[in-house]
1. To test your reading of the models, identify which of 1, 2 gives 2.6 for distance in nm of label points 7 Å out along Cα→Cβ at positions 27 and 99 when calculated.
2. Once relative contact order in percent (Cα under 8 Å, 6 or more apart) is calculated for all of 1, 2, which comes out largest?
3. Can you tell which of 1, 2 yields -13500 when helix-only ellipticity at 222 nm (-39500 (n - 2.57) for each DSSP H run of 4 or more, over all residues; to 500) is derived from it?
4. Once distance in nm of label points 7 Å out along Cα→Cβ at positions 67 and 131 is calculated for all of 1, 2, which comes out largest?
5. Have a look at 1, 2 and say which one yields 9, 39, 40, 11, 1 for P(r) over Cα pairs in 10 Å bins from 0, in percent, as calculated.
6. Who wins on mean count of other Cβ atoms within 10 Å over residues 75-82 among 1, 2, i.e. which is largest?
Structure 1
Amino acid sequence: MFRFRFIFLFLILLSFSACSSESDQGKLNTVRSLYNAFPPATSPNAPTISNQNLVKLKKFFNNDLANLIAQDNECAKKESICKLEFDPIYNSQDDESAKVTINQIGSDIFADITYPEQKIMKIKFELLKENQVYKISNIYYPSKKNLVEILQK
């Protein structure tokens, strides 16, 4: 009887471990896909978050954050700069020389952004599952501000 309980408990723990690693992999894939779609801008016409429509934004961001970014993008078309004065995935106005490394610490997903002659800047991504896919729901910056807070001002 003890042996059966041990095996049963082991299988339950193993299934939790597999579920956790699958969710972590889904989160990592979302953030990696984001940086693959929007590499550091090397020309004025390079794709950036600020020149994307709502449909494209919803591939990476949850509905709430995608709508906030799209609203700011529309505002910027009329007024040049609105609430976002920087590229939110690089935390910079000038990202052409940025080097990005995506990593995980515990269950948190980070992008380490390295610029020449600067320290590594760590950006934390909050992701939630939406329609069976992990989407970015917020981005936290070293300044202790976050993207949702900036866009809701």
Structure 2
Amino acid sequence: MLASCHKLESRSQTSFEVEMSRKISLAADDREIESCYAVMSELRPHVTAEEFLPRVRRQMEVAGYKLARLSDGGEVKAVAGFRVSECLAWGKFLYVDDLVSKDGERSKGYGGELFDWLVGYAREQGCDQFHLDSGVQRFAAHRFYLTRRMAIESHHFGLKLK
């Protein structure tokens, strides 16, 4: 029952209306960033409310991190943290660090709309590829990514240093 997407401004202008009451925008000021915390904390519970804003700001400055949020009726329903970068393996790419829909609001299309917006943003930025990692225990997320035609391309290895 979604209305067709209506572009308010270009994605580079940070706002995109998905349905009459739904809006995807990049969080730019402190208030907008902080409005994403409740949803983001469901994916990143180890990040406290006090740490969230300084960490996001630091990642924005150092790594070009961006925070997109999908709001419905003024309430944040889904959030994505991402960055555009370049490397020898992938060329120019968009990497999704974080993608989460609010608990109790999943399976309502919010995550899919935000995912599609991210893919469109990557295309507008001239990216060659779109990537993300997903925890091995997140089976529902894996099903979601596979239905979005993503391929499982590698294993990601990590080593905790602290």
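Read-outs: derived from the displayed coordinates by stated rules, not from any lab. Here the structure is a predicted model, which is why all the values come from computation and not from measurement. Cβ atoms are built from the backbone, for glycine too; each structure is taken alone.
1. On the way: 1: 2.6; 2: 1.8.
Computing distance in nm of label points 7 Å out along Cα→Cβ at positions 27 and 99 on every structure in 1, 2 gives 2.6 only for 1.
2. On the way: 1: 21; 2: 17.
By relative contact order in percent (Cα under 8 Å, 6 or more apart), the leading structure of 1, 2 is 1.
3. Numbers: 1: -13500; 2: -9500.
So the calculation was done on 1.
4. Working: 1: 1.5; 2: 2.4.
With respect to distance in nm of label points 7 Å out along Cα→Cβ at positions 67 and 131, the highest-scoring structure among 1, 2 is 2.
5. Numbers: 1: 10, 36, 31, 11, 6, 4, 1, 0; 2: 9, 39, 40, 11, 1.
Only structure 2 yields this read-out.
6. Working: 1: 11.2; 2: 22.9.
When mean count of other Cβ atoms within 10 Å over residues 75-82 is computed for each of 1, 2, structure 2 gives the biggest number.
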